[in-house]
Structure formats: structure tokens, C-alpha cells
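In the part that follows, the structures are each spelled out as C-alpha cells.
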Structure P
Amino acid sequence: MKKTILIVTHSNDHEGVDKVIAHLEADGHHAIRLDTDLFPAKVSLSLFQDDNGLDYALTTPTARISGAQIDAVWYRRFAPGAGLVGAVDKAYLDAAMGESREVLLNFLANLTCFKVDDYWTVRRAGQKELQLAVARELGMTIPATLISNEPDQVKAFIKKHKNVVAKMLHSFAVYQDNKEQVVFTSDIQAEHINESLTLCPMVFQQKIAKQRELRITVVGEQCFCIGLQSQNYSGAEVDWRRQGLQLIDRWQVEALPAEVQAQCLALCRKLNLNYGAIDIIVDTDGRYVFLEVNPSGEFYWAEQFNDMAITRALAQLLSCQPVNPVAVKAA
């Protein structure tokens, strides 16, 4: 049966989204792309409700649809009102962007169709402390972790674990002299900690002696696993993203132990996720150490260089077609 799939993203998203759309359309489904940065300037949305019920009318540059016609939603990226910059007086920009965001959130929240995944589920599942707790409950190995803005607590943590790294709970960049400075995971010593920490909490984790890094993309009941020997590349030893573009074609498909695959699937189920991009370290003793899961994490670079069928699996999941549960062979 033909399905109508709403894809929530922005106009600068990568070609992986177009590949998912192509798979859906090849299977006879109707894919509608909602570039949220174009709302409200180039996309219109009306929400109707009275005693008899509710419905929505969404008009994009290429389609018009009611809420009742939407069979599934792929929530990928969210940038409502971004296109208003330069078009709205600065005095009113925050208000216009805020209202745009709230209208889209009301629209998405009230759609009762299948979602990959629900916005609020994604927000909850993105909490790193929650992820670690769930992973630990499932028997996964996790690094000792402290999230704090108390210098004395952090110094005591470093003294106890000796080798510690520092990172942030969310990704962001600092701009200096018009240059983007990304905050990567970094080694940290007690002498680096001072009172400025009280103004901005950070994450501190026991440093894991790495053998290799894994990215496991979960789509429904499938796991797609690639690995990187990050310790072989200068500058990538602590955080491979420092050399991310240079190493993007060095990742290789890797078999995942059956127990670890089952834990990854169980983690996503516990967090109510149909999709998740999981980061794991294999340490020098061969242990699989869970770091985090990104509920809307990137996937296409894994497919581009490794001939993996992630976009196909996403299209099948969104159209509720049966999927092959064996995407990797158990080691």
C-alpha cells in the first residue's frame, strides 16, 4: 500500500536524505520533504481544531498535504525560522523564530502516525547521563563519568582515575577572529581546573585505552557497524573527529559480537528509539565500552565508503516494510 512519508529536515542537509527519498519513491511511496528552515517564509502551516477534532494543512514548495494523510514521519533535523534571518527586523527576530518553532512542535506532537523518532523522545534520549544509566543497567561497560561545575569534585575525580578526558554535553563551536573553534574531547589534568568551571559545567570521563572506535547505526532491528583504528593516526588518538574529514574513508565494516549487538538493540528499545547512532570504544583488553548514542546521529558517511544499505533500511522502516534483522554477522 502506498504510504505518505514526511521528512523533517533543513535545506542544507546532505544527499543521504535524497537517497532515502529515492528508495521510498522507487517503492511507490510519496515522500514530502519539510525543510524547516523555510518555515514560515516559504512553507505554510495551518492548524485547525474545534469540538469535532483537529487537522493540519502543510504547504511546501512542492506539495500540499493534510495531517490526516501523513503515514510516517522521519524527524532528522530541526531549524525553524532560520530563513527569517535578514528578512525580519532584529527586534522581532527572536519572537518570530520562537513562534515558528512552537507551531512546528505543536504540529509534530499531535501527529499520531509512526515516527522515526518523536521529537520529545529524541530530546529525552539525547540526555547523556540517562544513556549511561540505561547502558549500565543492560550490562554494558561504561567509563566512570562525572558531570560537574565543582572544581574540588573534578580534581578528586582526576586524582582517583588519573587519566581523564573532558568534553561537553552538547556540540557547539566558539568563534574567535571569525574562525570556528570546535570543542573536542581533550585530555585534562588537575592543574587545568580552576574557578571558571563554576560558570560552565563539563563532562569528565575516565580515559579508555583504545584499540579501535566503533560507530553502530541502529535502524529498527538492524545494526550497521563500522570500525576505525584511530590510534594509528596522529591527532585522532583522543577524539577522531579532529581528523574526521581526513579519516572518513578509513572506517571499515566490522562484525559485531552477538551480545553487543543485542545490547545496542535493547538500548534503543529502552530509550524508545527506532534509530540511533551509537559510539563504542574497544579497549586494549578487548572490552566494548559504551560512550553515547545520538538519536539523530549521522549515518551517510558510513554508507558512502562501505557499501552499507542504511538509506535502504531507513526507507523500509519508514514505509513499515519487513526488514532483514541480520545486517551484520555476529562475531
Structure Q
Amino acid sequence: MIRIGVLCPSEIAFRRFMPALAQADGFVFVGIGSCAADELFGSPVGAEAIVAAEREKARRFVEAYGGKQFSSYRELASSDEVDAVYIPLPPALHYRWAKFALECGKHVLVEKPSTLRACQTKELAAIAAERGLALHENYMFAFHAQLRAISEIVESGELGKVRLYSVRFGFPMRGKGDFRYQRQLGGGALIDAGGYTLRYAAMLLGDTARVASATMNVEEGFDVDLYGSGTLVNDKGETVQIAYGMDQQYKCELEVWGSLATLHSGRILTAPAGFVPSATIECGSEKSTRTLPADDTFLKSLLFFEECTKDPSARERGYRSAISQAELVDSFRAAAGMPLGEDV
């Protein structure tokens, strides 16, 4: 049984992680950590209020899910009661706390992105490998059964030869107070919504996927990119166009444009547990809809994390996946002429 703690009572931990954890028989929830004053990023105004607010969130977390309340991130990550740590902090804090947890001998499940720079992710993977620990970046959608079902349609030849894949993911403005719009917390559309599109593009194109062109757009009044687009290719000449953003009409879709037909599917990256996705296939003037399998991606990602804690080959797959993703993000930034993420 893997004893796991959560580093920060975040919304995704409360709403998505804990329900999935309740279904994973190989884990037992130990508790939740809230920040100490000296663990806050920088020296924010009103630090005492921030600490008090997070402790109150942690208290409600324990009331809902049990476990114990740890007084700091350090206390949880270094506790002998904990074998593994789930890190749903803002992106700029992932490297610091994942490294700390690994150096304390804990397996780490970290929300996407693993870090802000490929060199940081490589360092984490090296620490994990040296100590025989799991490091898994939580891109949940990659485990959804609908992706395999769509691949089978493509592989069947029904669409003919694929001329272009298009992957688009964006959502409306969530407010400037959200960490996604704060540079110092690792905000920006590329590593948030864009990360999903890059990850899926790499899955579609395989090991030789590379960035051919990239654009990252910043609007007045913001110090992070709000939207962007780009093109990825592989050695076979296959192409994926991506578009993403966090200040626009919601869109989360895949289009596969073939020589004989076109496939379109929505909720390709965000289908929640139990949601039944579908794909529409257009051939000439005819249109048909296929039901795709429902799935629980958070649970499947968590079960893969469990496998990583036990199986060296699974651990290695986890390392490679996180490193490849981080390298792709760095390449996209470079192609767009934007600086790398901040060192934190």
C-alpha cells in the first residue's frame, strides 16, 4: 500500500484527485500539507492571511476526505508516514518541491507542467532514477480510451491518407488573480493550454516530432502569453497544427483531415469521468457520428503512477515522457522567439 500525501489543498486536488484516489486500491491517503510563511513564493503582501487561508482550506479538505493536516509542505514531504507526494501547486513551484520530495525519498506525481524548463525536468528525472523513485507528470488525457479508438479509425484507412491533424484547446479568461496569468508563478498559455496540444501532437507524430513554426501572443496589460499557435512535423512528413489560449471562446477539439473523409471530435483533451465522447465523420455530403468510449483519466493516470513506483520500465517511461514534453515546450518557445521559463 502506497501512503500518499497532497502538497497544497488546491481545487484540482479536492475536485479531481481525491475522488480518483478513493477508487485506487493501491493507495492510502495520509494527509494534506498547507504552506508555512517561509514557503510562500517571494515575499507577498499579506503573507499571514495567505497562510491562514490555506490552512483553512486544508482543514476543510481533512473534514471531507480524512487524513491529517500537516503544518507545512516540508513537514509533509519529509514525513516518515508518507511514501509518495502529489504536487498540484502553481507551475513555478513544481521544481522546488518535487526536488525536495525526491531528495526525501518520496515518489512524486506532479501536475503539468513538470517544471518550467527542460533542464529542471531532466534534473528531477536524474534524482528519481538514482534513487529508484517514480516521477510522473499528470497529463491525464493521454490515458483516455477515446484516443486509441480514434487512432483505430485512422489506421483502418476509412479517412484515406491523413493530410493534416488540427488540435485546438482554449478557454475564457479566468481573471488576473489566477496563477495562469502571473509570470512569477509560471503562468502563460503555452505551458497551460498549449502544453496539452503539444503533448497530443507528440503522441500523434511519434518520437521524431519537432516544432516547425510557433507564435506566442502577449496582450497589453499582461506579462504572460495569452494565446498562440504552431505547426509540428515528423520525419514522415506528417503535420499537426495546434492553437491554444486562455482568453477566448472555449474549444477543445481534434480534426483529422484525410484524403477521403474528415473526422472531428470535441472534448478530446478534457473529457471528465463518465462523459461519453463522440466523433463525427464527413465524407462528401454524408455525415455520421460514432460513439467513443467513456473513461476516467485521472484514475488511469494515478494507476500508472502506482505502476511506476513498482516497475523500473514504467518509471523510465515516465521520465522519458516528462523530459520529451519539457524539451518540446522549450523548442516551441525558442521557435517563437520567447525566453525560457524563469528559474525558481
Checklist entry - With mean count of other Cβ atoms within 10 Å over residues 203-210 derived from the coordinates and found to be 15.4, which of P, Q does the value describe? => result Q
Checklist entry - Between structures P, Q, where is distance in nm of label points 7 Å out along Cα→Cβ at positions 59 and 259 highest? => result Q
Checklist entry - Thinking of P, Q, which structure, once helix-only ellipticity at 222 nm (-39500 (n - 2.57) for each DSSP H run of 4 or more, over all residues; to 500) is computed, gives back -8500? => result P
Next on the checklist: For distance in nm of label points 7 Å out along Cα→Cβ at positions 19 and 131, which structure out of P, Q has the highest calculated value?
Outcome noted: Q
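Bear in mind that the values in this text are calculations on the coordinates, not laboratory data. Please read these numbers as outputs of a predicted model, since none were measured by experiment. Cβ atoms are built from the backbone, for glycine too; each structure is taken alone.
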